[in-house]
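*Asks:* In structure tokens below, several structures.
Values quoted throughout were computed directly from the atomic coordinates according to the rules given, and no laboratory measurement underlies them. What you see is a predicted model, and the numbers here were worked out from it, not measured in a lab. Cβ atoms are built from the backbone, for glycine too; each structure is taken alone.
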Structure P
């Protein structure tokens with residue numbers, strides 16, 4: 001599974017000046033959001049492919065599976 005880009009960015013902002021690492025903040029956010037996860041589009045962030053409605057980093061894998 002790819003990292004959630006929205007949570008990773010939010011973790012950066014949360015860790016900035018707080019004394020905790022971005023990784024610690026990221027895992028905390030994932031735990032807090034587990035019952036209400038980010039959308040696939042939010043998870044993909046800049047890699048969202050509007051035409052195919054998926055994370056473009058996984059597009060090759062999806063195309064291979066459909067053959």
Structure Q
């Protein structure tokens with residue numbers, strides 16, 4: 001039983017870490033935007049046209065691959 005638990009843990013580890021990495025990146029993007037807004041305007045929501053993380057990621061990836 002202990003071996004099964006260890007095996008399952010090892011198999012699930014890459015999936016869990018990938019999800020948490022994406023969550024950290026998403027949170028960091030939003031926190032950085034809010035910090036910049038607070039520093040410049042005093043409000044955490046200074047830009048109503050602010051791209052969400054998914055749009056930012058898509059734009060960034062298209063710059064990496066000019067043919068896309």
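*Asks:* Can you spot which of P, Q the value 14.1, 49 was calculated from, given it is Rg and Dmax of the Cα atoms in Å? Mind dumping the intermediate values first?
*Replies:* Numbers: P: 14.1, 49; Q: 18.4, 58.
It must be structure P, since only it matches.
*Asks:* Once FRET efficiency 1/(1 + (r/R0)^6) of positions 4 and 36 (r between Cβ atoms, R0 = 25 Å, to 0.05) is calculated for every structure in P, Q, which label goes with the largest value?
*Replies:* Details: P: 1.00; Q: 0.00.
Structure P comes out on top.
*Asks:* Starting from the value -14000: which structure in P, Q was helix-only ellipticity at 222 nm (-39500 (n - 2.57) for each DSSP H run of 4 or more, over all residues; to 500) calculated from? Walk me through the numbers on the way to the answer.
*Replies:* Working: P: -14000; Q: -27000.
Going label by label, the one that fits is P.
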